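**Q** Down below are the structures I want you to see.
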Structure P
Amino acid sequence: MTDNRRDLLLFAGLGVLFAIIFVTQGTAYSLRVTVEALCYAMIAFGLSLQWGTAGLFNVGIMGFIAAGAFASLFVTFPVNQAFWDSEGPAMLGDVLVKVAIGAAAVFAVSRSGKIGLPKPLVTFLTLVTLAVAYLVVSASLDPTARYIEREAGFVGGLGLPVYFGWAAAGIVAGAIAWVVGKICLGLRSDYLAIATLGIAQIIKTFLKNADWLTRGTQTVSPLPWPVPGAAEVGFTAARASYLVLTAVMLVIVYMLLQRVYHAPWGRMMRAIRDNEDAASAMGKDVTKRRLEIFVFGCVLMGIGGATLIHFNTIFDPNGFVDLNHTFLIWVMVILGGPGNNRGAIFGALLVYVIWTMSEPVTLVIFDYIRTIGRDLFGWQAPADLNSRALAMRVFVIGLTITMVLRFAPKGVIPERLSRKA
């Protein structure tokens with residue numbers, strides 16, 4: 001059986017699975033599952049690009065998703081006129097000026113080794129400058145935040161179209177990735193894992209506690225849609241429109257990634273992944289190329305996060321958790337096949353279906369067990385039996401990834417490298 005035919009059969013089987021969900025769960029719920037799965041597929045593209053193509057171990061996916069989601073929220077949410085009519089903009093502008101001056105000072109001091117200062121002294125002066133800048137900015141930000149919360153609630157948004165928000169999501173996530181990668185990609189690979197894990201928690205903590213900027217745990221809703229909403233065309237038609245939009249975006253990104261994969265740049269990235277020393281000996285700037293692909297991958301993660309929160313129409317910093325927004329993405333890429341864009345799509349769709357449908361399927365199984373146990377053996381089921389169904393999806397996902405690692409360690413649709421004589 002050829003590889004293309006095998007892939008076609010796998011996707012056909014996945015299509016049958018989605019058809020069963022549409023028949024048994026109803027159109028509205030099934031559309032929701034499908035749209036969210038496609039958003040996860042966009043994020044999986046980013047991880048597959050980083051890990052599958054370049055071997056970069058990113059365990060801070062949640063942070064880049066959250067950063068992209070916030071960027072889109074800020075750009076697209078309606079303007080809060082109470083904020084703009086207050087002294088808040090001027091006070092916040094003063095804080096941003098101090099941030100810019102502090103960043104410039106830290107950067108200048110960190111480069112003072114070029115004028116002959118010894119490296120230990122440069123490091124010491126950089127840390128001192130960073131601490132002073134932090135104290136100055138904090139002293140200005142705290143009263144500003146209290147004023148904004150008291151007078152306007154929070155800063156609100158810019159009221160721009162959603163597409164601008166999605167572009168901003170990719171830019172912000174990419175900018176954060178550039179900073180992290182610039183620091184860590186020249187070091188051992190485990191430093192990247194530590195840094196991305198840390199930055200994800202920093203981003204989440206900041207968004208959760210910055211009530212003046214994100215309303216924190218109070219959440220922000222409703223977020224605008226890029227397509228007509230339920231009030232205009234009906235609930236089902238609105239979700240179907242969003243599904244079409246996300247599917248078109250996914251196809252466009254897939255085609256672009258395929259071109260990149262087979263281009264000289266893609267071959268160079270795989271060469272660096274497979275033998276870094278040989279690629280470096282051939283004159284390739286390994287750190288620079290890794291930084292490029294790390295940034296590109298995080299851009300896709302930011303866009304995927306933005307499309308996901310706009311579909312759910314709510315921004316909740318507490319809703320970003322490592323289990324759903326890091327671990328689950330890794331399972332999708334591992335199951336589908338790292339380095340294979342088709343595998344990323346297949347893995348995202350299949351894993352998300354398993355994740356969402358495990359609970360209702362488990363409830364049905366528990367109901368049969370309860371009935372059979374009572375009728376045949378007089379068994380009285382625990383009162384909280386149904387509440388245990390939600391935990392079963394973690395078990396099912398764990399069992400799924402274990403089986404994949406055992407029987408298909410390279411993924412269900414593994415990377416296929418052409419070998420020419």
Structure Q
Amino acid sequence: MSVPIPEPTSVRDAISMFLKARLEEKLKPVKDLAKREALIEEHRPENWIPNAAKKAAALSLVTHSPKFIHPSSSASAIRFLPSVALPEGLVGTEIQGMVDDVVGNAAYLGSFAFLKVRYQGQSILSNLLRDDPETIAALAVDPSLAANLAKQFKQIAISDKPLSTDELAKQIYFPVPETKDDYHLLTIQYPTSLAHGFYETIREDKFSKKTKELRNTPVAEISAPASYREYRDLAKIGFGGSKPQNITQLNSERGGNAYLLSSIPPLWSKNLLRLSPTATTIFDRNLQSNVVIKSELRSLLEYLRQHHAKNEKYREAIEAQILVIADAVLDLVDLMSELPPGWTDAYSLIPEEKDWLDPFRSEQENAASSDPVVLGNRFGSWLLAALGEFNSPRRNEGRSLPALALDSTHAAAWSAIFAARLQFSMPQH
């Protein structure tokens with residue numbers, strides 16, 4: 001059982017707890033006694049805090065950074081502090097809440113971690129910026145030294161350098177309405193603060209305990225109104241490669257990842273899925289030949305080939321990709337629901353699928369119901385078979401690839417994901 005971390009009783013106590021935790025982490029791999037003693041000496045407050053204050057001068061707080069446009073750009077980053085509220089109907093970074101990011105020497109990010117230490121809901125940096133006497137006094141025993149250290153730390157939030165751009169920053173010409181031939185030259189800045197807030201929101205919506213419980217709970221068992229958010233066709237983009245810390249601090253915290261919402265117009269083709277009159281299910285080879293689903297199947301297969309660590313991060317990634325495939329299937333079903341009622345009478349589909357695909361085909365009270373469990377089982381079995389086929393030599397120019405470590409247990413888990421997703425999308429009748 002984990003021991004709860006006690007709350008600090010003062011700013012000085014919060015600083016002591018931070019340095020103790022940092023020292024313990026640094027000491028873990030070190031066995032040499034002399035090196036351990038040096039680390040202990042380095043992390044004494046009277047030594048570590050002045051050193052961190054000097055390093056803070058190499059860092060800057062920002063909300064927008066050109067490093068996401070080009071990692072070698074030397075254009076100015078910007079810390080945007082809105083002074084007035086936006087007019088109604090306009091959207092800006094400030095609606096998310098301003099979360100400061102940091103650019104500068106990645107080796108000095110420990111200084112920013114120190115400034116983020118919180119006591120009674122306020123960070124050390126926010127307290128220093130409003131000249132809080134208790135926080136300033138906690139930096140050093142000598143009052144004059146403490147005041148000087150506070151001044152050094154506050155430089156991280158003050159930029160007196162003139163704004164500049166360079167040839168690596170993306171730039172656009174914007175026409176000036178009042179004149180015919182004049183333009184403003186604009187340098188595009190990536191809204192890193194907004195992107196981080198959005199990333200945190202997506203992570204909470206997709207992987208929180210509440211979301212997972214709702215996904216896995218049958219609708220009939222939910223006693224009170226409840227909902228969760230889904231983001232279809234969500235894309236992920238990476239920044240910084242193997243060194244995301246060279247872009248910004250928040251980029252490093254995200255592992256270099258950011259999310260993109262889909263802005264693709266919908267496909268309205270009625271021929272996205274071909275059905276044979278003798279087919280008993282839509283979960284067959286015709287389904288996996290759909291362009292969108294084929295692409296998602298290949299993405300999932302590639303992930304399964306490259307990742308073997310069966311940890312929580314792996315399971316979340318697999319679940320997210322299964323949900324993407326499930327949503328692609330449900331998109332096809334949505335299109336088929338536009339067909340005239342009774343169209344499934346010409347096909348040999350099982351009753352559960354007929355009621356699912358063609359919910360208004362029968363007005364009889366005893367019409368068969370669409371059972372999410374039955375449909376989920378068919379989805380899981382189909383997905384297992386589809387991945388096996390896509391991994392076969394026939395699909396890979398005759399090359400024999402390592403067998404996937406997948407079986408009916410995986411299919412059952414995928415069936416449950418699809419069944420839970422289906423319950424929130426199928427019409428009730």
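**Q** Have a look at P, Q and say which one yields -25000 for helix-only ellipticity at 222 nm (-39500 (n - 2.57) for each DSSP H run of 4 or more, over all residues; to 500), as calculated. Present the calculation step by step, with values, prior to reporting the outcome.
**A** Values: P: -25000; Q: -13000.
Structure P accounts for this read-out.
**Q** Using the calculated result 29 for relative contact order in percent (Cα under 8 Å, 6 or more apart), pick out the matching structure from P, Q.
**A** Details: P: 29; Q: 13.
Considering all the candidates, the number was obtained from P.
**Q** Figure out for me which of the structures P, Q the number 39 belongs to, where percent of Cα pairs over 26 Å apart, for residues 67-226 alone was derived from the coordinates. It would help to have the intermediate numbers written out before the result.
**A** On the way: P: 39; Q: 53.
For percent of Cα pairs over 26 Å apart, for residues 67-226 alone, the value 39 is produced by structure P.
**Q** Upon calculation of Rg/Rh (Cα atoms, Kirkwood Rh) from the atomic coordinates, which of the structures P, Q produces 1.02?
**A** P
**Q** Have a look at P, Q and say which one yields 2.8 for distance in nm of label points 7 Å out along Cα→Cβ at positions 243 and 323, as calculated. Numbers along the way, then the final one.
**A** On the way: P: 2.8; Q: 3.4.
Checking each candidate, the match is P.
**Q** Can you rank P, Q by distance in nm of label points 7 Å out along Cα→Cβ at positions 43 and 411 and just name the one with the largest value? Display every interim value, and only then the final one.
**A** On the way: P: 1.7; Q: 5.2.
Between P, Q, the highest calculated value is found for Q.
**Q** Taking 3.6 as the value of distance in nm of label points 7 Å out along Cα→Cβ at positions 91 and 347 derived from one of the structures shown (P, Q), identify that structure.
**A** Here the read-out was taken from Q.
**Q** Here's a follow-up. Starting from the value 3.6: which structure in P, Q was distance in nm of label points 7 Å out along Cα→Cβ at positions 35 and 339 calculated from?
**A** P
**Q** So mean count of other Cβ atoms within 10 Å over residues 131-138, computed for just one structure, reads 13.9; which one of P, Q is that?
**A** Details: P: 13.9; Q: 17.1.
Derived from P, not from the others.
**Q** Moving on to the next point. When FRET efficiency 1/(1 + (r/R0)^6) of positions 107 and 275 (r between Cβ atoms, R0 = 30 Å, to 0.05) is compared over structures P, Q, which one is greatest?
**A** P
Bear in mind that the values in this text are calculations on the coordinates, not laboratory data. As the structure is a prediction and not an experimental result, all values here were calculated from the model. Cβ atoms are built from the backbone, for glycine too; each structure is taken alone.
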